[in-house]
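Peer 1: Take a look at these structures.
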Structure 1
Amino acid sequence: MPQMTVEKLPKTSVKITFTIPQDELQPFLEEAAQRISEKSPIPGFRPGKASYEMVKKYVDEVKIYEEALEPIVRKTYVEALENQKLEAVGSPAIDVEKLTPGNELIYTAMVALMPKIETLADYKTLSVSSKETSVSDEDVERTLKDLQRMQTKEIRSESGLAAGKEHKTVLNLTIKKDNVPLEGGRAVDHSVYLNEPYYIPGFTEQLVGMKEGEEKKFQLTFPEEHFQKHLAGKTVDFEVLLKEIYQLEHPELNDLFAQSVGQKTLVDLSSLIRKNLLEHAQEEERMRLEREMLEAIANASRFEDLPDLLLNEEINRMIHELEHRIQEEGLDFNTYLKTIGKTLSQLKLDLSPQAVMRVKVSLVLREIAKQEKIEIEQKEIDQEIDLLAAPVDQKELRDQIYSPEYREYMHGRLKNRKVLEILKKTMVK
C-alpha cells in the first residue's frame, strides 16, 4: 500500500503526500512500456508486444516512468479521497517530488476541500419581488427598424456629393492627445453611419458636409463616463480622411418586406417580434429572480473560509467564459484587455468578488438540495439527454452528449433546477 500523510492547511485545504514503493509501481510501468511500444514499435516485435526490458533498451527509462505517472496519480489520489473520506472540489495541484528509475515515487497533492456552510439562512423567511414583463410598441418598432437596417442596400454615391445624415461614410481616422496617437486610436476603412449615435458625442456632426477625398481636423471631448478613465472628460484631436460615401436604400416596411423574412404580412411579423421579445423579457426576469434569490440566501448565510484553490479555479473559469464570448464577437482577448485598460491580473482581481459569490451560491444550492432530500432519477437524466441529442447529427457531438461526464453535469443541473423551483414557491412575492 502507498504510504500517505495528510497535512491540514488553512482555508479548508489539505496537502497529501504519497510515497509509492517500487514494487507497486511495476504494473503501471509495464503498461506504460506497452503503450510506448504501440506508439513507437520496437524492432523485432509487433506493436505493443515488446517486454519492459526491451522497451527500456530503446527509450530512456525515465520516459517510461513519465508515461506511467498520470495513471498512478489518478488511481492513488482517488483511493486516498475515498479512504480518508475527503470531499475534494476542483482539481488538485500535483507536484512530483521524486521520479527516478529504481526508486520510490513521491508526489504531493494540494487539495481544496468542500467548504461547509456554518449557518444556512432560513430561506423560507427571505423574499424577492417579481417584476411584470411587457413589450411596448416602441420595442417592436425598434426591432423592425433593426431588421430593415439589416436589409438596407448601400450604393456608392456620385462624385462630389457631400455627406448627409442619411449616408454611410468610410474613413481613415487618427485620434491624438498632445500630438501623440492614442493606443488603438488609428482606424483604416472605418465605417460610420451618420444617422446613428457615435461613442464620442459630436463626431458624426463633424462628418456632415464633407466630400470624398476631403481631410479634416477637429477637437472633441470624451464623455465623462468613458471606460478609459485617462480619457474621460478629456479633449482630444481627430484627423479624418473621408474615403467613401454610400447612400442607404432602405426597404419599405410592408407585407413584401415581411415575406422576405418568412412571414405573410407585416402584422404577422410584428406579432412574432412581440412574442419573441416577450419570451426574452420573461427569460431575463426568470434569471434575475433566480440570481437574487440565491444571492440573498448566500449573503444571509455564514461559510467556512473558502479555499484559494477553489476561488482561483472559479476565476479562471470566468476568464475562460469571458474570452469565449469575446471571441464569438470576433474580437481578440488581448485587444479587449487593452481597450478596457486592464492587465489579466487586474481583471482577475476585479472578478474576485463575483467568484466568491458564485462559489457561495453553488454551496447554497448543494446544501438546500441535501436538506430538501432532492433526488434525480436516471430516467429523468435520460429524457433530458435524449431531448438534447435528438436534433444533433454529428457523431462527435452526440458522443459528448451521451458521455458520463455530461451525464454527471446534467444530474447536477436537474438537481439545481428542482432547488430553484422550491425556492420560487417560498421566496418570490
Structure 2
Amino acid sequence: MVYMDKWIAVILAAGDGVRMKSKLPKVMHKLCDVPILSYVISAVKKVGIKRIVLVVGKNGDAIKDMLNDPEIEYVFQYEKKGTGHAIMQVKSALNDFVGNMLVLCGDAPLIKSETIKAIIDTHEKEQLSATCLSALLKDPTGYGRIARNANGKIQKIVEEKDASLFEKSVEEVNSGSYCFNAQALFSLIDKIEPNNAQKEYYLTDIIGLMNSKKLLIESYVTEDSQEIIGINSRRDLAYAQKCLQKRIIDYHMDNGVTVSDPQSTFISGSTTIGRDTVIEPCTVIDGTVVIGENCSVGPFTHLRSGTVLEDGAEIGNFTEVKNSKVGKHSKAKHLSYIGDAIIGEKVNIGASTITANYDGKKKHQTVIDDNASTGSHSTLVAPVKIGKGAVIGAGSVVTKNHDVPPGEVVTGIPAKICEKRKNNDE
C-alpha cells in the first residue's frame, strides 16, 4: 500500500530554454493555453502527493508568481551544472527527509497521472532504491539509453553524447523521470562527477553508482512514448501541442461531445463541455471556458477565456465571445462580437451585432435580458442594459448609459424608442 505522506515530488524547472529563443522561462510557455509546468504539477497532485518542490533558476520568482501556489516549495539552482547538481541543491534543503522521492522534468508535460501512479506502485511493491520511467523507441536518437547486463538488470544510463555505437543501438530510453529512496539518493549524489561531454553533473550517473552498491534498480516502461517528450524548442512545443490537443478532444468525445472535425478544432486544456454539445469545424476555444449541454458552437467560432455558455446556447459562424455569459437557448449565429456581456435566456443576437465594450481606457459591461433581440449590424456601446423583451432595430447604435426599457423597440443612430411592444411573457 502506498502512503503518499511518505513521498515528496521534486520537479526540475531551472532550464532557461536557450533553443526556445525566448526571454520567457521554458516551463512558462503555454501548451493548449496552460503553462507547460502546470501540467506536470497537476499530474503529481492527482496521484495524491502533497509536498511538491520546484527546482528553479534565476527566473524562479517569475515562475513562483505565475503559479501563485503557496503550498509549493522552491529550491534555487543558480548555477546551471546539470540535473545531478539540481538534486544536490535539493539535498541541502531537504537532507532530513525520510521516504521516497519522485523526480520529474518540468518540461515534459505529457506525462500522465496514471503513469506516475504505476511507477510509484512498482517502486514500493518491489522495494526498489531507484525506478526509472523508460520507453521503447525505434528511433531513440536524442535520448539517454538504459544499459542492462546479460541478466536483464539495469547497470547504468548512458547519455547519447557519451554512448558507444553499441549503446546507441539500444531502443529502451530514459525519460528523465524517476522514483528514488531519498536516503539512498542523498547518500550517493555527492559522488557524481562531471566526467562527460557536457562537463555537467548528470543525475543519470546515480543509477551506475547505485548498481555498484548492489542496490535494487528497475524501470517501468510506458506504452505511450509521447509521455516522455521533453520540450526544448518551438518545434517541440508545436508537436507536444498536437499530441495534447488530440488527448483533450478525445476526452471530450469520450464524454459525450461531438467534435465534427478534430483536426481543425482547438480546445484549451481548461475548457469544460457538457454532453450532447456539438463543436463544428474551425472552432477555437481558448482559456477558461465553460460550455453547457446541448450547445452548438461553430463553425469558425472563437470562444475566449471567461466565456460561459449555458445549456442550449448557440454560437455560430465568425462570432467571437469573450468574458461573457450567454444564457440558455440564446443565439448569436453570425459575424458578431460579444465581449464583457451578460446575455439572458432566449435572446437572439442578429448578424454583425457588436458589444462595444472598450472606451479606450476601460472595459464596460453590456447586459441583455431574456427574450430581447438585436437586429443585424446593431452596436451596443457599453455600459448599457437592454431590457427584457426589447428589440434593437437593424443598423441601430445604442449609446452608452442609454438603457433600453423592457418591451421597447428602438431604432436609429443614436437609437430611440419608436413604439411599444408587448412583453413575450404576457
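Values quoted throughout were computed directly from the atomic coordinates according to the rules given, and no laboratory measurement underlies them. Just so it is clear, the model here is predicted, and its values are computed rather than measured. Cβ atoms are built from the backbone, for glycine too; each structure is taken alone.
Peer 1: Can you spot which of 1, 2 the value 0.25 was calculated from, given it is FRET efficiency 1/(1 + (r/R0)^6) of positions 277 and 309 (r between Cβ atoms, R0 = 35 Å, to 0.05)?
Peer 2: The structure behind it is 1.
Peer 1: Distance in nm of label points 7 Å out along Cα→Cβ at positions 37 and 301 computed as 3.5: which structure among 1, 2?
Peer 2: Working: 1: 5.4; 2: 3.5.
Label of the source structure: 2.
Peer 1: For the read-out helix-only ellipticity at 222 nm (-39500 (n - 2.57) for each DSSP H run of 4 or more, over all residues; to 500), a value of -6000 was computed from one structure; give its label from 1, 2.
Peer 2: 2
Peer 1: Now for a different question. Taking -0.49, -1.23 as the value of log10 I(q)/I(0) by the Debye sum over Cα atoms at q = 0.06, 0.12 Å⁻¹ derived from one of the structures shown (1, 2), identify that structure.
Peer 2: 1
Peer 1: Kindly point out which one of 1, 2 the value 13.0 was derived from, the read-out being mean count of other Cβ atoms within 10 Å over residues 165-172.
Peer 2: 2
Peer 1: One of 1, 2 was used to compute distance in nm of label points 7 Å out along Cα→Cβ at positions 29 and 293, and the answer was 5.7. Which one was it?
Peer 2: On the way: 1: 5.7; 2: 4.1.
The correct label is 1.
Peer 1: OK, next. Quick one: distance in nm of label points 7 Å out along Cα→Cβ at positions 45 and 341 came out at 3.3 when computed from one of 1, 2, so which one is it?
Peer 2: 2
Peer 1: Quick check: 0.20 is what I get for FRET efficiency 1/(1 + (r/R0)^6) of positions 117 and 397 (r between Cβ atoms, R0 = 30 Å, to 0.05), calculated from one of 1, 2. Which structure matches?
Peer 2: Working through the options, I get structure 1.
Peer 1: Assuming 17 is relative contact order in percent (Cα under 8 Å, 6 or more apart) as calculated from a single structure, say which of 1, 2 it is. Don't jump to the answer; show the numbers that get you there.
Peer 2: On the way: 1: 17; 2: 9.
The value was obtained from structure 1.
Peer 1: Same structure again: Looking just at mean count of other Cβ atoms within 10 Å over residues 77-84, which of the labels 1, 2 belongs to the structure with the highest value?
Peer 2: Going through 1, 2 one by one, mean count of other Cβ atoms within 10 Å over residues 77-84 is largest in 2.
Peer 1: With distance in nm of label points 7 Å out along Cα→Cβ at positions 229 and 253 computed per structure, which member of 1, 2 shows the largest figure?
Peer 2: By distance in nm of label points 7 Å out along Cα→Cβ at positions 229 and 253, the leading structure of 1, 2 is 1.
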